[in-house]
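Next up: the structures, one after another.
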Structure 1
Amino acid sequence: MALPTSGTLTLADIQTEFGGSNPIGLSEYYAGGSYVPAGTSGTNGAVPSSGTISISNFYGTSAALDVQTVTVGVYVAKATTYYGYGLAGGSISDGTFNPKSGASITRLEWISTGTLSFSLSGSYTNADWTTVEFTGGGGTYSFNRTAASYTNNGYATTWNWSTGTNPFGTTAGVNVTATFT
């Protein structure tokens with residue numbers, strides 16, 4: 001999930017977090033390159049995009065583009081139940097989405113009709129992130145952005161997945177982590 005902020009850190013640890021192939025070369029891991037997202041920062045500041053790079057640049061870094069903790073809310077409207085953050089109520093850790101320059105997250109919830117929905121306030125392209133992985137709702141569930149239906153009406157941008165899997169579980173107050181990569 002994230003590399004340690006101190007102590008032993010190896011090239012293998014960096015490869016495990018960000019990907020890559022053997023033999024491992026530190027030059028593979030410049031920010032904005034094939035493996036490390038541009039703007040990646042950790043305990044010792046930003047990972048360089050060129051020039052001198054060292055293992056110590058990677059303390060406290062993560063391959064994740066954004067991590068949100070959702071305290072699950074539950075809302076029932078007629079025969080439909082909402083779980084997560086949005087109509088369900090609930091709360092979200094900071095509610096801003098880093099891959100879209102801090103856009104406001106307005107919905108991250110599963111609807112009992114079989115839809116997982118993620119919405120941002122504003123108009124955004126269908127790019128800049130690949131997957132969202134949920135942990136803590138009774139399992140680990142991963143969804144690819146390209147498998148979602150995407151809509152953008154100029155005021156809101158939404159990704160919807162048709163799925164019978166509820167990554168939030170059914171208990172209000174549980175914390176579920178959503179990690180975007």
Structure 2
Amino acid sequence: MAMQYDVSSAHLNSNGLLYVGRTRVKGLLITSTAAGGIVNIWDSVTANVAATYEQAATLVTVTLVAHGLATGNKVGIAFSSASGVSATNGNYVITVLTSSTFTLTDINSRTIVAGTACSFVSANANTNTQWHFSIDTTSAGTTNVVIPGEGMLMETGVYISMTTTTIPAVTIFYG
């Protein structure tokens with residue numbers, strides 16, 4: 001396999017859009033403080049939306065006033081933990097209960113209290129917007145993430161959200 005020479009980089013010091021269009025993420029360089037934090041990678045050109053959730057068995061109920069979604073929409077979602085556990089991050093087809101709540105079925109059964117934080121992006125018609133992965137850092141320093149093979153395909157763009165109080169910088173390598 002030949003060396004790839006068309007790799008570029010982009011850098012953020014807060015949540016934001018790093019690239020618009022189709023590309024492959026090849027790696028990340030994450031700087032974190034003593035507490036560490038979480039970096040989420042979204043295939044999206046829009047920011048993820050903050051909400052709350054609760055989980056009973058495999059049913060996850062997400063709450064966000066005027067979410068604007070419809071039953072059958074797909075959301076890419078990342079969940080914060082409560083008492084050391086969280087729902088399973090991923091991409092789910094949802095069922096809308098009210099204008100402020102929707103549900104999804106997690107692959108794992110848990111009990112998580114209402115009001116726990118989460119964030120999501122929704123896939124509108126004809127877009128591939130979705131959550132791709134999360135990286136937890138646990139201590140101060142630099143975390144180097146190498147994505148094997150051809151890298152991770154992003155159809156729409158690359159949006160990064162991070163624990164901005166403990167992750168001062170993220171650099172991606174793409175191409």
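Readers should treat all values here as calculations from the given coordinates under stated rules, not as data from a laboratory. Since we're looking at a predicted model, the values are computed, not measured. Cβ atoms are built from the backbone, for glycine too; each structure is taken alone.
Data overview
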| quantity | calculated |
| --- | --- |
| Of the structures 1, 2, the one that 21.4 was derived from, the read-out being mean count of other Cβ atoms within 10 Å over residues 41-48 | 2 |
| Value 33, 17, 14, calculated as semi-axes √(5λ) of the Cα gyration tensor in Å, assigned to which of 1, 2 | 1 |
| Comparison of 1, 2 by relative contact order in percent (Cα under 8 Å, 6 or more apart) - largest value held by | 2 |
